[in-house]
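For reference, the structures are reproduced in the following blocks.
The numbers here are math on the coordinates, done by the rules we state, and not lab data. Note that the coordinates shown come from a computational prediction; the quantities given were computed from them, not determined experimentally. Cβ atoms are built from the backbone, for glycine too; each structure is taken alone.
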Structure 1
Amino acid sequence: MIRKRLSFMLVFIFIITIFAACGSPGTTAGTGSGSGSMELTIYTALSETEVPTYFNAFEQDTGIRINFVRLSAGEMLARVQAERDNPLASIMHGGSSETFIAAQLAGLLEPYQSPELANIPEQYWDPTGYWNPFYVGAIAFANNSDWFAEHGLAYPQSWEDLTRPEFRGQIVMAHPSTSGTAYTVLATIMKLFPNEEQAWEYMLRLNENMRHYTRAGAAPPMQAALGEAAIAITFAHDALRPAMEGYPITVTFPSEGTGYEVGAIALIRGGFPHEQENARLFIDWVMSVRGQELFIDAESNRMPVNVNARYSAGLISLDDLAIVDYDAVWAGENRARLVEEFIERIDNAESLFE
């Protein structure tokens with residue numbers, strides 16, 4: 001299905017480009033025909049296994065067909081930056097708010113605030129009015145229980161536990177240059193320590209136990225589930241998914257405090273004009289009770305932010321966890337700098353594991 005939609009989108013873009021090149025009045029490269037469109041083009045950072053549940057339901061509810069490309073959050077940001085003069089999608093969908101703050105600071109987003117914010121706690125809102133929140137999730141450790149039983153070891157209960165010598169080569173996480181999940185981990189560590197130099201010293205010690213870094217944040221928990229590593233550093237919803245599918249995964253949270261993401265959605269500045277009404281409708285729908293409760297159907301284990309929405313049994317609220325003094329605005333503003341330092345100090349990302 002994904003290949004089919006990708007092909008459709010490429011053909012769609014090609015036709016538009018040719019039409020614009022012919023000098024048709026009122027059109028430019030990358031734009032559509034005006035009004036009445038029943039199409040919507042989305043870049044999404046959510047996993048391939050869950051997005052069909054949401055997009056198919058939206059199509060059924062509205063008749064609007066969604067064409068999408070799945071990317072990690074970092075890749076999505078890079079794609080939108082590369083296309084800033086000729087956007088080829090109308091929405092950025094999913095990934096942590098830090099990615100969207102970075103996009104907003106770069107002038108890549110169009111401001112829009114959904115009326116559904118009335119049903120969402122203000123602590124999750126974007127004070128600048130560009131992006132909208134639609135889920136939250138805390139950083140956790142996904143532990144392969146079979147490996148721990150075989151080795152007679154206790155699960156890690158803290159960030160410091162991850163540096164124990166018995167975990168050498170047994171930890172996986174994504175790379176912050178390509179993954180919003182991994183960048184949230186990095187920003188969390190920066191806030192966990194009294195100063196950044198101590199945080200980087202910790203990251204160097206943690207790196208000694210890393211097996212490898214992946215491109216996407218959803219990959220590490222599945223590698224732990226399959227026994228390819230003992231521990232994955234990931235979001236709780238991504239850790240819980242293989243556990244609920246029967247894989248030997250036990251989830252723990254760091255006792256010193258953990259960071260969290262506010263998953264976001266936003267309009268891309270300069271997106272297809274004929275899709276703008278559909279794009280706003282989609283954002284409202286995603287934040288509504290209808291859209292939020294589809295997290296249950298998709299078995300995504302994401303925690304909705306709409307206070308009226310039901311959520312999957314067994315999910316742990318942020319209120320029940322030790323949370324670091326996390327500042328998403330600071331994290332977004334410092335994303336480029338911290339990623340560059342990570343590449344220079346920790347890993348150059350030349351051989352990312354798929």
Structure 2
Amino acid sequence: MTQDRPTLDTVAAHAGVSRMTVSNAYNRPDQLSAATRERVLEAARLLGYPGPDPVGRSLRRRRAGTVGVLLTERLPMAFADPGLVSFLHGVASELSAAGQAMLLIPGDSEHDSSAVRGAIVDAFLVCSMSATDPAVLAARDRRLPLVTAGHPRLPGVPFVGIDNARAGALAARHLLGLGHRRFGVVALPGRSPAGPTDSAVPVRLGMAERVGGFTKELASAGIPWSDLTVARATANTSEAGRDAGVRLLDVASGLRPTAVFTVTDVLALGVLAAASELRLSVPGELSVVGFDDIAEAARSSPALTTVSQSLFDQGQAAAQLALALVAGDAVRVPRTAVELVVRDSTAPPPSGPD
């Protein structure tokens with residue numbers, strides 16, 4: 001015969017206390033003496049009672065103590081992206097300090113929003129997704145506090161992020177100022193595979209804005225899109241950046257760009273590897289500019305010139321906003337700084353301005 005599952009009442013009877021005392025032992029331990037609480041917990045251990053059901057407790061309290069973070073990428077790809085890891089580190093740091101938890105909800109399928117609809121959370125933080133993504137629509141339908149980071153900008157929803165187009169223009173102005181006139185761009189496609197056996201998932205939309213800002217600045221200097229050489233990496237990895245870099249650079253010298261802009265530092269590190277493989281001197285024969293200013297950018301050889309943004313700070317700010325909304329407090333969205341950090345990977349073109 002199967003033994004019945006122990007309950008709050010069976011623990012109370014075994015410990016010789018009231019049902020309320022058992023509840024307080026778990027939920028309000030400050031209301032009990034140390035000896036009484038220990039007696040209750042010992043009875044629970046003997047009976048195999050696991051404690052109050054966390055789902056029921058969150059329903060009674062109307063708080064889950066958790067913020068859900070919606071991601072474009074599947075989890076393996078998310079943790080392979082240093083920029084996103086830095087952002088999530090900022091989120092986790094702020095939530096941990098507040099005694100809160102973080103639930104990651106990856107974009108496993110653009111048509112599956114069940115994970116969002118069933119998530120036991122107090123708020124959602126949307127990280128660089130489309131406004132029409134089913135997961136984002138499901139989060140809005142939940143009518144819980146909502147914050148977006150990177151993308152999208154939604155009416156009445158606090159947003160943390162940078163002006164990607166303006167940031168891309170910073171890179172273009174720097175390279176134009178050095179005298180470059182032949183440019184290459186390493187971008188990401190509108191959709192990118194999450195792995196060799198996975199279906200395609202949307203890439204973060206801000207990256208397209210970076211390319212748009214870069215090319216618009218070039219156009220204002222008389223260099224149209226048709227004069228650019230563009231290679232699209234298959235994923236945001238250094239290996240994919242290396243492959244795209246080889247396609248850009250393994251051409252006759254008269255056709256080879258003298259400067260390459262990449263939408264992430266990870267891709268830029270791959271372009272540096274491609275240049276080394278092709279025996280091209282950086283910055284003597286080729287200048288490279290990345291984006292994000294991840295830790296590896298300063299440690300690369302040569303050190304990478306990049307558009308810098310503090311993704312850790314953005315993660316902290318997004319978590320602060322989510323917690324403030326949950327508490328019913330007024331929120332003030334912070335401004336996010338962006339700047340060009342010039343290091344050793346950029347210089348004038350080898351023969352000066354064309």
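A value of 1.00 was computed for FRET efficiency 1/(1 + (r/R0)^6) of positions 144 and 184 (r between Cβ atoms, R0 = 41 Å, to 0.05); which of 1, 2 is the source structure? Present the calculation step by step, with values, prior to reporting the outcome.
Working: 1: 1.00; 2: 0.40.
The correct label is 1.
Hey, mean count of other Cβ atoms within 10 Å over residues 136-143 derived from one of 1, 2 reads 26.4; which structure?
On the way: 1: 26.4; 2: 16.4.
Clearly, the read-out refers to 1.
One of 1, 2 was used to calculate mean projected area of the Cα convex hull in nm², giving 17.4; which? Present the calculation step by step, with values, prior to reporting the outcome.
Details: 1: 17.4; 2: 23.1.
That value comes from structure 1.
Assuming 26 is relative contact order in percent (Cα under 8 Å, 6 or more apart) as calculated from a single structure, say which of 1, 2 it is. Mind dumping the intermediate values first?
Numbers: 1: 26; 2: 17.
Going through each structure in turn, the value belongs to 1.
If you rank structures 1, 2 by distance in nm of label points 7 Å out along Cα→Cβ at positions 48 and 296, which sits at the top with the largest value? Each step should come with its number before you reach the end.
Details: 1: 2.9; 2: 4.9.
Structure 2 comes out on top.
If FRET efficiency 1/(1 + (r/R0)^6) of positions 96 and 344 (r between Cβ atoms, R0 = 25 Å, to 0.05) comes out at 0.10 when worked out from the coordinates, which of 1, 2 was used?
The value was obtained from structure 2.
Determine which structure produced the value 0.2 for distance in nm of label points 7 Å out along Cα→Cβ at positions 88 and 104, calculated from the coordinates; the candidates are 1, 2.
Details: 1: 2.7; 2: 0.2.
Only structure 2 yields this read-out.
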